[in-house]
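Engineer: Read through the structures below before going on.
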Structure 1
Amino acid sequence: MSETAVEEKPLDVAIVGGGITGVTLALGLLHRGIKFKIYERADSLREIGAGIAFTPNAERAMQKLDPRIHQAFRKVATPNIEDYFVWVDGYHYNRSDPDNTNEELVSKLYVGERGFEGCRRQDFIEELVKHIPKEDVKYGKNLASVTDRGDGEKIVLGFRDGTTEEADVVIGCDGIRSKLRRLMFGEDNPASRPSYTHKFAFRSLVPTNKARELLGDYKVATRLIHVGPNAHAITFPVAMGALINLVAFVTDPKDWAAEDGKFTARTNKSEAVEYFAAFGPAVRAIMSLLPDELDKWALFDQRDHPVPTYVRGRLCLAGDAAHASSPHHGAGAGSGVEDALVLAELIGTISEAVARGTCTGSRRAAMVRAALETYNAVRYERTQWIVDSSRVAGEMFEWQHASCGSDPEKFDREIAWRSHKIWDYDVDEMVCNAHSQFSSSLEA
């Protein structure tokens, strides 16, 4: 068989990891008629964690990546009672009226119509998976090695079960503890592993009817961030209003030292309640709704030791595998969707060239490398800024940031520009820039 005949076979894309970034990328490729396989370590596609919400820029990226992604999200998303992101003072309260759960407004930002709605992570994944052919997902695939045999050959992925697979391009969407990142940069490289942010969180889904009895109708029907010294809590409705997603964050001066090396540890309600004992009645009421036994989640990110690039040859990282962020902007998953959009668009251009017969021989591998370098150029600065700003936001919510402390006016100005830099991002311009840079790189 001639080299041309071999090279004119459709492009094969390997996606390592089936979380939100991996699945949305798969749908974006499917929407553009591109072959892919998802290699998932677990025995099913599922998301860790309780609730999730998406910023407006992420919803726009969903629509452009594949409209079905946005439709799936809206199907499971719970509308808030208002289209604002609201921060309240969860700490100070009227000592003469200790049962009053009113909280003073700190900041209120308009997000846009139906902006920043929440859902359960697993509900969203289950809706997305309905659109992915079963034969395009392989389970129980724990990545062990990747070997690039040169431009005339496909990349070989080796798995711990002894099997191998081949692809033209490998995209690591395998999360904050990415194996592909370690293979790309080395096990001993500090950038290969995330760092503890010295905050952890108590997370739970609590029944809305019980929360309403303590907090009233308004607080259970919209997204609220209850700020305070060295701790803060977030609440928003999910499951079509049947549940409240509760995440309570605490600053931890110690190192994280779970015995099993995990980022979670079992704890009890009394520990969580103790951290918020000095907060106001509303926050104490929220904490009282936690179950007796629960997990606390250590917050790790890649701010301290970022990878220098998301790309090595025909290998690349996306989502948390590339730029794991703390959750304080609520923009981590959305950043992964933006990544997926750029990758799907650029790989789509290569796929079209393959179909035309203008991407054969060594040019095929060269185009893949150029596309991934373009992706890195378009995405690196923004995503690294989000990683950094998310840390800053966490400090702001706990009155630790020097620029604003507990001053509401300074807080409002600071959080407004940081939030809008994320929310107002032009994903159409991002895609246009990616195509322009890719075209220029090919001409060069």
Structure 2
Amino acid sequence: MKDKVLIKAARVVCPGSGVDAEMDVLLEGEIIKDIKANIEVSQDMTTINASGFILTPGFIDLHCHLREPGFEYKETVASGSNAAAKGGFTTICAMPNTNPVMDNASSIQSLLDKAEGQPARVLPIGSATKNSDGKELTEMAEMVEAGAIGFSDDGNPIASDLLMRHALEYSSVLAVPIIDHCEVPGLFTNGQINEGWVASRLGLQGIPAAAEEQMVNRNIGLAKLTGGWVHLAHISTKESVESIRQAKKAGVKITAEATPHHLTLTEEAVLHGPGSGGMFEPLTEDAYDTMAKVNPPLRTNVDVEALIDGLSDGTIDIIATDHAPHAATEKLCPMQEASFGISNLETALASALSLVHNKKLSLNRMIESITSSPALILESSSLKIGRLSKGFSADLTLFDLNTDWLVNADQFVSKGKNSPLHGQKLKGKVIATIYKGQIVYSELNEDLVSV
């Protein structure tokens, strides 16, 4: 492909620069060279006819699991990066729950080395405590210098109040967030799905909403006390949303995310299958769907609506995937033995677009939540991403708003095929992903590309 790429006649939607109009975008090397109503074609350009498609900044995922090192049978940096590209993501942030845990500067550098040459930018999130065991803080300053963009013991909360306080105090100096998995361990023990009628119907131990809500409120209090920056991962309950809303009004330094599955699915997904969703309907063979087992669990419709409202009004800052790939054997087993998590880098866009198609969220806000809003959280990295503006990185995503497609998890690029959406029809599909000026994923028809 030529050094210059001209994308013609796309509907450019860039909330970060306030643009929603048909425009041309010229890329030269790894940067955006120009963006305006009409750019003249020349022979030294690769030209893409993007008429009828939406062009946005490359998507940014602040929360995913790449599993390497230690769990390469689930995912690798390479397979996860390729899944990201297929899903329209050009920047992904990798959680530290690897083996060994990513809890020092050398492990941060190792991930960055493995990410070189991949079709997406991989940014490391360091462990907040050594071995993520919640007992002793890591050398955060050294990891930030090596490239860490935040800290988390994801999969585990930082349960100690004192340790969380100290972590937030460090974050206020380092200008990076402490990303917490909000969960009171004592309220979670042996929990499988949301505590409610579905858990009772299936005879499963439930996880109460209070397990999340108590930890959310504790983190808000400590952020207020320290002035540190807390980022709340995968929020799932109505009361959590309201607590965050009030904390932001009070000036607490707090950001929050919701996942595509918590925004679009309820606890009834565990029942699975048509005719099995009623409280008193006989269960079918599709009940106990481990593909819908995730932590925090899928909640009620009331919670889902509150999450959507929170995302719409900015209480929840971003959509993050919490992409959690697993081997088939870790899901094709009894519910109590199944791993938590959903593989969703490749379905995230269409899931989020369902909110747009159902008129629950504006297209602009949806795009903002996966482009310019996460870019603001990554501002300390000095990366010029999340906007289609001159001089910014040539990271772009082209998608068709209205294409229907059938989810076939067996065809995922990710090693993780664990999706509760398998067999479902979704609307909205990535057509091409461009990272640093190179087309790294494409479903463009040949007649739309001139080389």
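Engineer: With helix-only ellipticity at 222 nm (-39500 (n - 2.57) for each DSSP H run of 4 or more, over all residues; to 500) derived from the coordinates and found to be -12000, which of 1, 2 does the value describe? Walk me through the numbers before you get to the answer.
Structural biologist: Numbers: 1: -12000; 2: -8000.
Going through each structure in turn, the value belongs to 1.
Engineer: Given a value of -0.43, -0.70, -0.98, -1.22 for log10 I(q)/I(0) by the Debye sum over Cα atoms at q = 0.10, 0.13, 0.16, 0.20 Å⁻¹, for residues 54-221 alone, calculated from one of 1, 2, which structure does it belong to?
Structural biologist: 2
Engineer: Quick check: 2.9 is what I get for distance in nm of label points 7 Å out along Cα→Cβ at positions 14 and 414, calculated from one of 1, 2. Which structure matches?
Structural biologist: Numbers: 1: 4.5; 2: 2.9.
It traces back to 2.
Engineer: May I pose another question? Taking Cα extents along the principal axes in Å from the coordinates of each of 1, 2, which one would give 86, 44, 40?
Structural biologist: 1
Taken together, the values in this text are just the output of simple stated rules run on the coordinates, not laboratory data. Please read these numbers as outputs of a predicted model, since none were measured by experiment. Cβ atoms are built from the backbone, for glycine too; each structure is taken alone.
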